[in-house]
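Structures for review follow.
What follows is calculated from the coordinates using simple rules that are stated; it is not laboratory data. All of these numbers come straight from a predicted model, not from anything done at the bench. Cβ atoms are built from the backbone, for glycine too; each structure is taken alone.
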Structure I
């Protein structure tokens, strides 16, 4: 094991966490907006609008159908326009956010649809507005499922940062490719794999813990 191993790992982890935090934040905002729009505008939804639902659904399917490595290349001009460069962790945040948002939108849609229709009908009978139903009934009731969805999305983004590293985004993926594979540094390659596995385990444990905490508070006896 060489002296520069921990320094390289720390730099790679720092860049990966930077991409992960910001990409997850923007993907969550976009994904929630897409998921809520799909549920609200579907047939029988609280803001039924079939044309908008169709357009959003087609847009999501279109982005999701593209392999991420191709999507990154297509979004290079967008990243350059937004931040002035197409290289580095900050540029990767643009591609990661746009690439993960449709996936998150679909699982948000699925989580919201798990809420019992009787609760929505009950809210309507009390005169609740569409926005009240969305933000005071659907989202609170689906909160554990939404946290699970976000956990899945964050782990997926972690995997995507490794792909982004192949085209100059930096992070652990770039470290594994440039030093571990191309320079035949097996110590870096295996250490990078271990760090990524540990990172995913921490993310999954954190998400599960939050879900358990929400459920304990929800079902706590009065």
Structure II
């Protein structure tokens, strides 16, 4: 049996998650919440100029999470379920079938992503997939209210780190599971993971990643 990791944004989800977030914000956010996002976007833009696109995304992500401060798990579940409804038409259905094929072969499937964990879990539940989820934590206080803060963003080298930690904790995995690890991913941020696994597969890659695939003899899943 193998371990199969699947990225979310650009891979399992083919749409624009930032656009989906804005759409939901337009429906649900108060003026105060929009002020939080606007301040975060200003910081994100400045960081993006200095440190690139990935840093911009991370700062935007943090700003969006801050709008959840004080919300309960139940309130957030409703928000993320609506967010799933906005983006469900953008699911890569062929990849869903591939995931199910892996599961039928006895493989362990892990959705490995920088997306917020409550969002991913809502999405996975809607797809009726029985998979593990390793992603960015949304933090809560002892009373069950969101602090507006997030844990480490699971991106780049952090994907390899959290996958290794997770495998070390799984007593049910066979000893040779780590000898056969698949990764379905799409972007430059996934390169450390793609180099780490034994079966790297790019999903609908953009041209720069097609070149990376050719250079490394990686497979491509359309």
Structure III
């Protein structure tokens, strides 16, 4: 059984490690409501899920300035983590990785210049074409062509079915394993338990099984799990 508090603690433990281990430059406070767990924006009150549209450079700048993220990585990339829990199980989630649209000057970052200022120095330069990726889950919204759990990359109409909702540590393991391989290798003990973390029942529909989809080991009765430190 999943609870809002348990999901909050899982996210908080993961973000605490990332900050202490310098996998992230900054992490925001984890916000917990009656059913939702999200990030706490720095400059305003944010919505649980702001938009399902494909983000732009301007959207990235808005998120960066407002602190609309769970973690700010060392290279300016953003991670957003939001879950909703109802009836003892996760009913929705939005897990987003937004690569920084510019190659930032690492020397300026090491000298302590705020990431936002370094990004502003790049605004007149060419953006780097790296697609944001997103793992979304909403069992009630599932229809043909819109799997309950899906992976989106490169366009809002891309919805690659996933076998189940995704645990926050599995999500972070995926991001660092695929896009920050050296850091993943350097913190292997932290990510090592990701394969054992479950946060919901399988969600593939009959039609989803016939299409190319993402799968991992999920037990039919899986509902929760804790993050190992």
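Overview of values
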| read-out | value |
| --- | --- |
| Ranking I, II, III by mean count of other Cβ atoms within 10 Å over residues 6-13, the structure that comes out highest | II |
| Distance in nm of label points 7 Å out along Cα→Cβ at positions 30 and 94 - highest-scoring structure of I, II, III | II |
| If helix-only ellipticity at 222 nm (-39500 (n - 2.57) for each DSSP H run of 4 or more, over all residues; to 500) is computed and equals -8000, the structure in I, II, III | III |
| Origin of the derived value 0.45 (FRET efficiency 1/(1 + (r/R0)^6) of positions 118 and 166 (r between Cβ atoms, R0 = 30 Å, to 0.05); candidates I, II, III) | III |
